[in-house]
Structure formats: C-alpha cells, structure tokens
Structure I
Amino acid sequence: MKPPLIVILGPTAVGKTEISLQLAQRLNGEIVSADSRLFYRGMDIGTAKPSPEERARVPHHLIDVADPDETWSLALFQRAAREAIAAIHARGRLPFLVGGTGQYLRAVYEGWELPQQKPHPRLRAALEAWGRAIGPEALHARLAILDPQAAERIEPRNLRRTVRALEVIFLTGQRFSAQRRRGAAPYRTLLIGLIRPRKELYARVDARIQGMLEAGLVEEVRSLLERGYRADLPSMSAIGYKQIAACLRGESTLEEAVAQIKRLTRQFVRRQANWFKADDPQIHWFRVGKGTVEQVEAEIRAFLGDAF
C-alpha cells in the first residue's frame, strides 16, 4: 500500500494554519508547507508565516529555506517536498502537505513529471527584460497565444513563471503545458478542503492585512530593500511587498498601496478557486467553524484505518 499523505488546502485566510496545527498535534503529524511565499527568510509578516511559537508546536518543513534573491523552481520544491515527506514517514509520523498554491500541491501528490529543460541564462535574461519593458500582463498575453492552457495556470503578474514557460517553449518547440504530465501518484492521498462564505473570507483578508501593517509590514519591506534585495526580485513580487516597495519609492501613498493589496488579494482568492473546484469529488470540503477540527480528524482516522 502506498504511504499516506494528508493535504490541507484552501484559499488565503481561510484558517489552514491553525487547523493543520491542531490536526498534526492530534495525529502525530508534521507539516510540509506548500506555500511558495514561505520559502524566503526575512519575509515573515507579509506572508503570514507561522510564528515561532506555532512552529514549535509541530515540526514544519520548507519554511525559511532560501534567501529572497534565490529562486526556488517548482521542480526544486517538488524534490524537497518528497524528501521531507519520506523522512516524516521514516519517523513513523503522518505528513500534512498544507497550502493554497495549487500547482505546488498537485505537483507533489499527483506526481507531476516536470519539464527537464535546463535554464538558458541568455534567453531567460532576454525574456525577463522583455517582460519588464512591456509589463508582466502583456508578456503573459503573449504566452496565452502560444499556450493557452499554460497561461490559464499562471497568474498574469507572475513574471518568473511566465518567463519559464516561454523559455521552455522557445527551446523545445513544444507547448509548456504538454511537457508537464501527471505521473504515477506516489501517495495514498486524502484531500481536505477548507471553505468559508466569500463575504466572511474577504473580511478575514482585510483583517489580516490590517494586522500585517500593525505588526510592521512597512518596516519589514524597508529592511529588505536596505539589505540590498531589489524590488524586482521574484520573491518581492508577492502581494504586499511590491505595493509597499512602490510606496516607499514615493510612487503611491500608503492608503493607495493598502487598497491595492486588498484588491489583489481578493483576486488571488478567486484564482485559487480555479485550482480546486467546489464540485471536485476528490476533495472532502469542510466549512470552517465550530467543530471543524473534530470533523476533519474523524475523516482522517477513517481514511487511515488500521494502515497507519
């Protein structure tokens, strides 16, 4: 029988962190983060990274594994996540893969076979320069012409992923989406989806952003810039960091930056729903509220049976 993997997924601010912590504590588990924003050291407030106290409650993996000027590709994440999951199994514990980044989750539990084309520095630099000149959304529109399926899976403002898709297309002459295939699923997986009413979720998003500001988001971004991390780094394109950096350059007021952060986060929540449909029969959906942890725990125990 394949080893078990519990996946906790859902949109930003739905409550994945606290629920996964409680479940991992109850079920002898460890958490593998599938949130690409949590890779980077020093980017704590704007990513809503689990606090040191929360990480002390349960072992966490793939958090603070890179500096902001390093790039973690999907392939690198997939390999690291598999290694972390294997080590958790070897310790006789239960792995929880937790996050809201759809492609990172699926690449692990569906066993994606990712394009093996090595980076081409000169081509990549040219594509990045093109993207900066015309804007990420315009470059994304070019990708949509060549590979609509790949473009649908890439956020239009994500220059790094758009560039990678175009790089592979130009080097191989094949669509990027055709080279990313589902392989043999390496785990026996239970997908747990967490949901809240959209109005409630948006209120939590706004409250989270306000909490980030009060916790020192502006100071965190200023510190990163002062340490030499450029505002155009892929890591700094995360919602919140880019807008505050622009504010610090005098290109907008703080009020304008916060309004943009809220708007973009709501858009991101809607895009997350494209990865995990409410009618997907593979996902066991739970509306977050009183008793949710107990309900999900019962679902997991029934799934595991006597095999774990």
Structure II
Amino acid sequence: MAVIKLENLTYTYSQGTPFEKTAVNNVDLEIEEGEFVGVIGHTGSGKSTLIQHLNGLIKPTSGNVYIDGVNIWDKNVKLRDIRFKVGLVFQYPEYQIFEDTVYKDIAFGPKNMGLDEKETDERVRSSAALVGISGDMLGKSPFELSGGQKRRVAIAGVMAMRPKVLILDEPTAGLDPRGREIILGQIKKYHEETGSTVLLVSHSMEDVARFAGKILVMNKGSLFCYDEPPKVFERADEISKIGLAVPQITKVFSLLRSKGIDIRSDVYTVEFAEKTIKEYLAAHGKGGAADA
C-alpha cells in the first residue's frame, strides 16, 4: 500500500502577484510503505517545497496529498495527527534545540503526543541509542556537544515520535566526511530496524546512490523520474543535462561505453562496479587476475 500518494500536486508561490512562481507542477507520485527514498534535485528544483506538503506545512494550490490513504486536507483531519505520523527534520536541526538537557530535548515530541513517563523514557533511550548518543550524555546540556552530536540529538527527537514516515532535508549539510558517514549510517540503521518509510533529501547523488532503494529526481518543479537506482542511472546523460552530478563511478562506466567497450552503464557504487567488472571479464574469457 502507498503510504504517500500525491495527485496532480501543484504549488505556486505569490499567486496573483508579479512574483508568482510555480515551485511544484502537477506531480503524481506513490511511495510504498517501508521504502528508503532518495530525493534529489538542483537548487530551485522544488524538492524542499514538495516534502513540506507531506505533513501539511504547505497547502497545495491544487491537487491532493494522501498519507496512509487519508487526504490530509479533508475537514475532519487533524494536522497535528498527521505531523506525528510524518516526521520532518529540517536542514541544520541543531538550531532548533532549546531544552536544558539532551534527555528533555529528545523527550519533547513524545510528551506532546501525550505518552506516559515510562513510554517516553523508553523512546528517548532507544532513539538516542539509534543515533549513537550514549546514556551518560542524556543528562548533559545539548549546548555542550559538538555540532554533529547536536544534530544527532535533534534527529533523535523526531525519531522518538516513531513516525510512520521520516523525512530528512539535507541531514549532512555542513558536516565533515566523517560526520556525514556517521549520520547516514545511523539513518540507514534506523530504516532497517524500524521498517519505517524514509525520505532522504540531498544534493549528493553519491549519498543517495549508496543508501536509497529508490530515487526521486525533481527538475524545475516537475517529477523527472522515480525508480530504482539502476533504472535512474541508465539515464545518467539526461541527469547530467539537467544540472545534477551523477556518481563518479557512473561517469567512469559511461566513458568506457563511449570508448566502445560493451559494458553496462547503470553502475552507481564501487561494489556494483567491482561486480560488473568481474562479470565482464568472465564473459570475455578473462576471469583470472593474471588475465586482467
């Protein structure tokens, strides 16, 4: 079943003024429950506007948004309930931290849901563990932590509400390579352990290629494609033309094909590349290292 369904979704900023601009244009989309979806597009492509529709932060100019089969703008629907079901982590979420301890900050969402102390405590501790925040850090002020640790606390606060859909908008923005790997690894772990639907918004096709089971590409407010990574990267030339950088390894295999080597071009990770090269060598009678 589709946990997210968009029908003819359109959103226009400053409608009826000289500054009118359509940020999302007639998007139809269905995302199945449990998917890990990478959402990518150049600046101004509409990806951030798109995801803000999913928990009712923005009301469509036209079209419909369904979460778990419910039209979120029906008059009997409470947006508060939708926002507990669809958790949204904005860019630089550490700037939204305000409590005096890490524990209280992570507990803020569960308490607002009306959960009792025991359930809240279980959620705080399990969410903290998922993002690598140890028990002895829960009593500390979040403002004593490093930037990367603060970000993990903020993400844990949304995870603690156990949303059916977790959306993260550029969660690794501004982090060093080690910090990026830690955050992405923990998001992947969260997905595997909870089975929740995860949408990871990123400028980095490399990150999306490594972690997502499906990729959604936005271009000029429209849905360019939504498919599994091999199908998306078969269109590497088209993706490059709309201003997105495909993974370096994909470029290498595209170059090999352009040189007349009959090898697949939908390669998008180093592991996939290794497997593809071995298959190519075996098919061409060069299965051994000495032959290669």
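Only the coordinates and a few stated rules stand behind these numbers; no lab work does. Remember, it's a predicted structure, so these values are computed and weren't measured experimentally. Cβ atoms are built from the backbone, for glycine too; each structure is taken alone.
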Given a value of 2.6 for distance in nm of label points 7 Å out along Cα→Cβ at positions 248 and 272, calculated from one of I, II, which structure does it belong to? I
Per distance in nm of label points 7 Å out along Cα→Cβ at positions 96 and 128, the highest-valued of structures I, II: I
By the measure relative contact order in percent (Cα under 8 Å, 6 or more apart), tell me the structure among I, II with the highest figure. I
Taking -16000 as the value of helix-only ellipticity at 222 nm (-39500 (n - 2.57) for each DSSP H run of 4 or more, over all residues; to 500) derived from one of the structures shown (I, II), identify that structure. I
Value 0.00 of FRET efficiency 1/(1 + (r/R0)^6) of positions 64 and 136 (r between Cβ atoms, R0 = 25 Å, to 0.05) was derived from the coordinates of, among I, II, structure II
Can you spot which of I, II the value 6.6 was calculated from, given it is mean projected area of the Cα convex hull in nm², for residues 104-207 alone? II
